Structure P
Amino acid sequence: MSLNCARGFCAAMLAAAASLVNAAQWTHASGSTHSSGDEVTLMGSANVTARADILDIPVVPGQAYTLTGQTRSSMGGAWTYIGVFNGGVAIERGNNAASYTSISPITFTATGNKVSVYGSFWKGQSGNGYVKGVALNQSPLVASGAAAASTPLATPAAAGPLPATPAGYRWTSASGTTSINGELLTLTAANVVSRGEIRAVAVTPGASYTLSGNVYNSSAGYTYLGVVNGSRVQEHGGNWATSKPVAPITFVAETSTITVYGSFWTGQAGKGYVHNVELNGAPLIDASPAVAAGPCSGTYILCDDFTGTAIDASRWKIGDVNIAQKHPVRPENISLSTYDDNGSKITVVDAKIYGDLHKPNQRQGGLLITRQLLGGGRYEVRMKTLPGPNGCSCIWNYYDSLNEEHPPATRVYTEIDIEMPAHVNPVPAWATWRKTLGLNTWSHTDSDADATYINPVSPTVNPFDGNFHVFRWDWYDGTNGSPRIDWYVDNILQATTSLHVSSHPAQLWIGNWPAPWPGMDYNFDTLHMYIDWVRVSKLN
């Protein structure tokens, strides 16, 4: 990969990274941990995840890295993980082997000049987890011969300034099903983690802070309060039926803003609640008003939660086109509807697709298309895909200068895709294909030579699990940073590329179409895909 950096900068950063090899050490983060040389022991607990970190590893922004290592667990069925915090995004791999076994390599592109690596053993598991041999680009991070004991994070003497009271911050839905009423965040159990966030909380780098708050649950399960602080994530939780404070979270601010979150993990029953959130003893949210912050609260280039009586014709065209000149999408397949989203009634766009059993029109889909051409930024869509491989559940932007009345001499082309399931051949078993994302980008032309195709099997999400998910890409078009595209699902990074990134604005397309790909099944009458909200925002 080529690096865009000033003379001497990359060399200096690479030298710094090299100097860390065999010089880092494990640092205690949560639960009970012990380190000896490059091995860290993570001791099981009923209600606290054991985690140890290797902090502040120098990296080169834009450079690709591969993290490797080995894990084992002392009790059968328990899982031990190795992960990396890269720009606030966590990627992890693990296994439940009884003897040391290598994890699947974690490949990522550095978004900043530091990352942190961690080992974790989740709460509620018996026995202990063990991690050793952690290496970045095949270079060990911790010397195997040293017997360095893990130590707690250091905290500077100066405490950070208090936020204003009320601070003016609000909860924002991040993933899963959430309900917001003033300072109370309600998280509903589903097959995806439910999470709400208080974003861009101003702090002073280098100052110490204490985050506190209360959680409780309507049924058995754990609710968590946490903070994303630069490359570090810390959280505490509880499984109480009545509101109680979590253990305070003390941290040193790495950057000028942090994200506070509440989360309720997948597979739990009932609901979780988070409230009374304070930073250094000052409330972050005013408890008095009962104001529901919807997905479009805030400032966006485009945001639509489809709560009106009709689809906004000033923003959207309803697709009446043939994809690839032969696969129809028609206006009759798009309508507004209400949907019961785990007990909450929401207004959605119902994008229907007709199969081979429909009369009179077969293999016909439905799409929304923005009227406006949109440039680089963050694109987010909360939607529920078609039930299976019954057409392409897709989000993409598209511009082709050949469609202009007077095309320029040199063709201009933009396309960025999220396709589900991915267009692959041969087609894998559905258990794998359902988690295979089609993440594509083109520039200049629509030929394969001008394209990048990424088809990861996601370890974190199954788009066809029957739940709503937030699908996103961050498009850096050259005006807002070096050209790059990062794809996310439910705020978890899935892939990134700096190849074939166009700079020309394009229309956003959302919906489904009857893709003629191998493995598709059109033996049905009518199926439905649902779009909850769409938003496009500037990237800082």
Structure Q
Amino acid sequence: MESGIDYTKYTEPELVEMYARLDPRYAPDECTRLGNHLIKLGYVVTAGDTGPGFAEPSPAKLQTLIGSSRPFECGVEFGKASGASSYLEQTHNNFGFRGPGNLRTDGICVYLSGQVGTRLSFFPSQDQVELPWRQIGDVEQQGSLVRFAYSGGEVEDGAITLRLSDDTAAAALVAVLPKTRTEGYRPQIKENANFETRLIAQSPKTPVTIGLIAVNAILLIATLVSKADWWILIGNSQIGWGSNFGPYTTDGDWWRLLTALFVHFGFLHLLFNMLALAWFGPLVERLYGSVNYLLIYLFAGISGSLTSVALHPDVNSAGASGAIVGILGALLAAQLRAGDSFPSDILRPVRQATLAFLGWVLYVSFTHKGVDYAAHLGGFAAGLLLGLAAARPVITDKSPARSHLVGLLFLIPVASALLAGGIWWANRGAASLVQDSLYYHTVHWIHAHEQAIDKEFDSAQSHDGKNHAALIEALEKDVIPFWHDVGGRLSAIQLLTDSPNRTSLDSLRARVDERVDALQLLDDGLRLDDSKAISAALQQLKGIDQADRARRE
């Protein structure tokens, strides 16, 4: 053997790959030597001038390698679905191929080519993947389906399942592919099909996902009709539709934790969220059942809203992203608890898609101003916990209804604990409100309680007797203390000099002081039975009420 590389230590496919990497400008002798060696083995060698060359099997060599003097080539079907929902397809691939394509092999490599893209791609592109022969193994066939695994090399380990035109074409492909088997090999095509059949059987349809997308879309249209902006990602018009505005939520509008999940800041905000929901939602709904899925979605979203309020209670937030990240947490939980009921061909791409999307969401949350990272973190954590409580393997010895009911029994206490703990945490966050956010919180509190006080005052006036006992009691027990409380709360607010609410706060403080003085004058007049004082006080209160109505109009 001449000095240099010992070719006997390498397989022929490895030598072909080596020749394609050797550059004659830097290793001319080795290129010539390896080229001559490949020619002796029956390959047609094309030397490179300004770079590596390549070697192909001669017709005689092809006959030896694959039993034909020409490369084997056939049409294949990669599948029609994309994303996490592609688990329902019998065909699977990790390269993004969709629809019809082509497979060619020369005994050295398997070349796959086809259209790459998603259903939403307006301009899908063509691509080709090259899988070295030595990396392929565990080939199996069932009817017109052919599956083989690949490992090592530049492509991440995985497996692909293709559909050919008929059983004969599938058998012909299997005949030319490598016959190697890995340790622990077991057939996957039938296992995948059984899993998909069981999953669809336990949840044939996905009405909740469809319904959630419809409700979100309808609500966006409603907010747009009310003159919300199509494109702006921050705005105040959504507060009236139930966005999670911390100063209002923590003042008793806890319903905003739920309604905020269906309110969006413009079309793009809705579009991104609904695409993610349509992408992952059907799989999660089938895994957990529609009822459990809906509860996970809602409680994860509410938990995200609570986390948002707890960490930054002055923010106005909205959108379904907290709930959607929650169902991704539940999807991850289902994978963690799946055991052997989740076939590897399905588990691997679903897990990769889940982690990739979660990583992207968290990256955007922490790097883009205006994205509510707290809602995403809270929603994911809640979804993961709820999923771990409710997840059940997709098995055949129990009815789907019973399995989902067991999951529900575990889910409810976890959801209740999350809700109670979240409200406690959010209330602690509300105590940190200052400046304008404290102003909004206080004004909302005043409006929420003022109507009841006014109603009590009016009722006491209408039922007042000669000794004014009922009216005096109402004034001294509830009305005057309430307005003293209002004055104290307003006095505690410290606004910056350039605050847009500074003038309104000063005006409100003055009107409250006037109202307290008028109410105290009325109380004194009633106790002394001083008709002049009573009349003057009532006249002052009437003027204050008229000024308030004019201001609100």
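Where a number appears in this text, it was derived from the coordinates with a stated rule and is not lab data. Everything quoted here is computed from the prediction, not taken from an experiment. Cβ atoms are built from the backbone, for glycine too; each structure is taken alone.
Can you spot which of P, Q the value 24.0, 74 was calculated from, given it is Rg and Dmax of the Cα atoms in Å?
P
For relative contact order in percent (Cα under 8 Å, 6 or more apart), which of the structures P, Q scores highest? Please list the in-between numbers first.
On the way: P: 13; Q: 9.
Once relative contact order in percent (Cα under 8 Å, 6 or more apart) is worked out for each structure, P has the highest.
Work out which structure the value 22.6 belongs to, where mean count of other Cβ atoms within 10 Å over residues 48-55 was derived from one of P, Q.
Source structure: P.
Can you spot which of P, Q the value -1000 was calculated from, given it is helix-only ellipticity at 222 nm (-39500 (n - 2.57) for each DSSP H run of 4 or more, over all residues; to 500)? Let's see the in-between values first.
Numbers: P: -1000; Q: -18500.
Answer by label: P.
For distance in nm of label points 7 Å out along Cα→Cβ at positions 200 and 440, which of the structures P, Q scores highest?
Result for distance in nm of label points 7 Å out along Cα→Cβ at positions 200 and 440 over P, Q: largest is Q.
For distance in nm of label points 7 Å out along Cα→Cβ at positions 136 and 328, which of the structures P, Q scores highest?
Numbers: P: 5.6; Q: 3.5.
Max of distance in nm of label points 7 Å out along Cα→Cβ at positions 136 and 328: P.
Out of P, Q, which structure matches 27.8 when mean count of other Cβ atoms within 10 Å over residues 296-303 is calculated?
Values: P: 14.8; Q: 27.8.
Computing mean count of other Cβ atoms within 10 Å over residues 296-303 on every structure in P, Q gives 27.8 only for Q.
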